[in-house]
Each structure stands twice: as C-alpha cells, then as structure tokens.
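Take a look at these structures.
Here, each number is a calculation from the coordinates, and none is a lab measurement. Quick caveat: nothing in here was measured; it's all calculated off a predicted structure.
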Structure P
Amino acid sequence: MTAHPTTLGYALLGLLHQGPRSGYDLRKVFATTALGNYSSSPGAIYPALARLERAKLIDGRVDQARSLRPRMLYQPTKAGSAAMRRWLTQPISHEDVERRIDELMLRFAFLWILEDRRRTERFLVELAEQVDAYVTELKRQRSLHPPETPIQPRLALEAGIEQYQACARWARKALIAVRKERT
C-alpha cells in the first residue's frame, strides 16, 4: 500500500495536473503565489517530488528540448491521478474544519481536476454545514467561560468564531457563483 501524500505532495500533484513541470517551475509557482504557505524551499519541494516518484504517483522524464541544460519534467501517473481524485472527493470531517481548513481550501482550488461542477457544489454545501456545526460548538464553549476569565482568551475565541463564520459565508457565496456559472 502506498503512503498518502502530504499536503505539499497534493499541492504538487495538483499543479502537475495543469501540465508537466520541472522542480524549478514548481518552486517558482510556490514562491510567487499563496501556495508559498506550503513551502517554496528546494529542501522541501525536491524531496517531496522524490517521494511522489518513489510512490509512483508522478513520473519524471528528462526534457530533451533543452539539451544544453536538461531538466526533469514531472507529470502525474494514473495512480497519481487516482490518488488526487480520492483526496478531492473524501468527505469533509469535523476534524478537517477544526485542524485543516487551509488543506480544505487547497482541495477546493484543485476541484477543477474532477471536471464535475456538482462535486464542487457538494463540497461547498458540505463545507458550509461542517463550519456551521463547528461555530455552534465554539459558541457553546464561549458560553461556558466563567465571568472571571481574562478578556484575552475570550477575545481570541471570538476571533476564531468570526473567522469560521466568514468561511461559511464565503462557501455560500462561492456556491452561488458556481451555480451561476453553470447556467
């Protein structure tokens, strides 16, 4: 059984679904976009590519068009595409919302790979529902704070509630935009 890619591995796989790229090309994308959160470091990207290649999720081949300075171009294998599809279509869990909201946004960003707008709509509905449930839990936690609780932890919890509420609002707005684009 092949180990599951890391979040960085899925980000690389997603980018490679756009077309073959070298490690350098991938580093440039990470360095110049919000994907930099996952790392633009060659010390992270090249080992992640090597792990994906060992797991047979990507295939590297030398680009002969640049013979003076050959470079390795990577692309997903059938197994890599299947792994990506499994990752993209897995249900959104409470733990995903609580601990991996950035990974959920990464999954959303690569849903285009599935070429299935209904799946995108289901993802957004599920995200809004799971986030709403978590907000309810956070509000319950807030109600349990004794009055003598210092203001800082109360305000920090309030910030978290507001961030998650914004995420649920965004998911509903995104759902409307996806549905409009379909018509």
Structure Q
Amino acid sequence: MGESARWVFGYGSLLWRPDFPHRERVVACLPGMSRRFWQGSPDHRGAPAAPGRVVTLARDPDALCWGSAYRVDPAEWHGVQALLDARESGGFERLELEVAFADGQRGARALVYVAPPGNPNFLGPAPLTAMAEQVRRARGRSGTNAEYVMRLAAALRAQDAEDEHVFALAERVGSE
C-alpha cells in the first residue's frame, strides 16, 4: 500500500485562498488553540515600516480554533509544503498537530503554520482599538489588512464557526 494523504490545517487566509492542490477540504478544529491577531505582516498585509496584523495561534487549553483541513496527495506533498513555506514566511514555523474533524468520525495530524512569540515580526496583544487602527492603515502586496480581517470573519461565518476575537476586530475595523 502506498503512502497515505497528508493534511494541512488553515485558520487564516488559507480559509478563503488555499492556492495549492488538494483533494478534499473539511471543516476541522485545533483543540487547545486560540486564533489571535498577534503576528506582524511586513509584506503581504503591511510594509516593514507599517506592518499589518495577521493571525497566529496561542495555546489556550479551553479553546477550539475552527478552520479547514485540506487533504493533499502524497505526490503533491513536497510541492505544497515548499509553496506554503514561501507563503507563510516572516516568523511562521511548521508544526504537526492533531486536528479534529467536524464530522466527529476522524481526526488526523496536520501541518500547521504558527508564528510563536519571539519571532522577529511578533507583535503580541494590544487593545482592540489600537489593533483596528493599525489594520485600517496597513497595506501590502496581497492587499489591505482590513480586507484580510473582513475576509477571515466572512469565511468563519460561512462555516458557522465562532471566534469572538476575529469578529470583534472585524466589527471595529468595519465600523469606521
């Protein structure tokens, strides 16, 4: 029997723009993780002098971070990983974590990109008003930071996922 398919878990822009070959997409979650706008983006959603804010994961034993798991064929795996390594640069690290599928019938280990504290672009927490102001001003080669926030909120709503942090920032960004 050949090598089985591998999984990639997306919780940020991979929700609306995976841009890599995959055989299946399923709603999944990462137990014990919270999505937070604590990572600076000096390229895709900001500039070096004015970074935007994108999501990373923070350990939180009571949380569930909902997103999507993408099944990738073994023959495509190394190409997909190289593409994601280039896309998820600027402080993100590859981890392999256990994801739970929404259907409850299965789970799997998945490749997940996380930007830990201490990386050169880590911004950490800030008051919601300050984050919203930073997001409204930031723009990078992939577009505005406000678009990123609003598309993430829309993608989560489309899969009926709750995320108070994302929704609060989206509301604040969209209100002005």
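From P, Q, which structure was helix-only ellipticity at 222 nm (-39500 (n - 2.57) for each DSSP H run of 4 or more, over all residues; to 500) = -8000 calculated on?
The value was obtained from structure Q.
With Kirkwood radius over Cα pairs in Å coming out at 16.4, pick the structure among P, Q it was computed from.
Answer for the origin of the read-out: Q.
One of P, Q was used to compute relative contact order in percent (Cα under 8 Å, 6 or more apart), and the result was 18. Which label is that?
That value comes from structure P.
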